[in-house]
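Scrolling down, you'll hit the structures one after another.
Bear in mind these aren't lab numbers, they're just calculated from the coordinates by the rules spelled out. For clarity, every value in this text was computed on a predicted model and none was experimentally measured. Cβ atoms are built from the backbone, for glycine too; each structure is taken alone.
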Structure I
Amino acid sequence: MNYFELFAIAQGFEVNLVELKHKYLELQRAVHPDKFANASERERLLAVQKAAQINDAFDVLKASDTRAQYLLELAGIELAHETQTLKDPMFLMQQMELREALEDITSASDPEQALISFQDEISGFIKEINGQFVELFAKNDQMSLGKAADLVRKLKFMLKLADEALRIEEKVFAF
């Protein structure tokens, strides 16, 4: 089952998350166990399986990195369980510099401003990567899809940094 078809939304990187959430809740209500309390064992089992499938699909489509990875899988490019790593030395150097900047936030003279600046920088990188992914994916040729796969790998790095910045935010803005 194609996850985009399950939610009856257009297959693509750009997804209206509010609409996705609405359709998710609608689908979950349709297969809720209470609706199948008096049904046969088989029908109850099918409802549980359908609910699990809906949860899996929602988890994949709600996040840009997993959605991009899923789109690539639909196009025949498998990233899951791969051993390939990024071979972009400039990006890897940038990652090391960003990690150092992240570590320095709590000891900065103005940690709040340092954190805000860092998060803005990461958000800019994520937006740029997302835009590049959309362009490359639209070309739909092997070379472009391969480059799009590298962008997904980069996106995962950036999202991890964004997540780590959120944990620091809890410490910096703790009262």
Structure II
Amino acid sequence: MKLRDSVYVIGEGATEKYYFQHLKRLKNYNCTVRPRFFSKKNTIFYIEKQTQELLAGGVTVVCAFDADVAQRNIDEAKLLKDFKKKYKDNKNVVICDSLPSIEFWFLLHFKQTNKVFSDYKAIRNELGKYIQGYDKTEKFLEKDDWVKLLVLKQASAVVHAKQLSSEGSYSNIYRAIELLERL
């Protein structure tokens, strides 16, 4: 595969895809976000496979995914641990996992917390206090209003994410933001 020199963002599903597509346009980030790099089947296995393919093209890869599946599935937990270990010191791989989900990253734009959320519904209810009507539907995500709101508070989210302890919910999406801001 022939790639342009750039940062390629890969991820787990529609939420990550739309978030980074909107960010790219709204903040004029120098990155490539293609729909084919985001799929519901993007388990750690598929994310690693895409990472290897992209690294072979000489680019930097941002891997955005939810870590909650690894908490419920022992096989996925091992894959996640091995994936993190393998790429820990690779400057061309930026691992941006969130527990329980990327919605926790969105919540950090509005408040400092590492509350443990039991599931997506719990975090969606909390996030709904700040982003009216938030939902993981294509109809909601394809509009950029929600990301415009997040962009206004992006610096706070980075600070909040960096202050989190290793217990409770977390998000490493700030790593991608810091990288994209530097380019």
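Annotations
- Label whose coordinates, when FRET efficiency 1/(1 + (r/R0)^6) of positions 9 and 113 (r between Cβ atoms, R0 = 35 Å, to 0.05) is calculated, return 0.85 (choices I, II): II
- If helix-only ellipticity at 222 nm (-39500 (n - 2.57) for each DSSP H run of 4 or more, over all residues; to 500) is computed and equals -14500, the structure in I, II: II
- Highest-scoring entry among I, II, by Cα Rg over 2.2 N^0.38 Å, is I.
- Percent of Cα pairs over 18 Å apart, for residues 73-120 alone derived as 53 - corresponding label from I, II: I
- When relative contact order in percent (Cα under 8 Å, 6 or more apart) is computed for each of I, II, the largest belongs to: II
- Parent structure of the calculated result 11.9, given that mean count of other Cβ atoms within 10 Å over residues 89-96 is the read-out and I, II the choices: I
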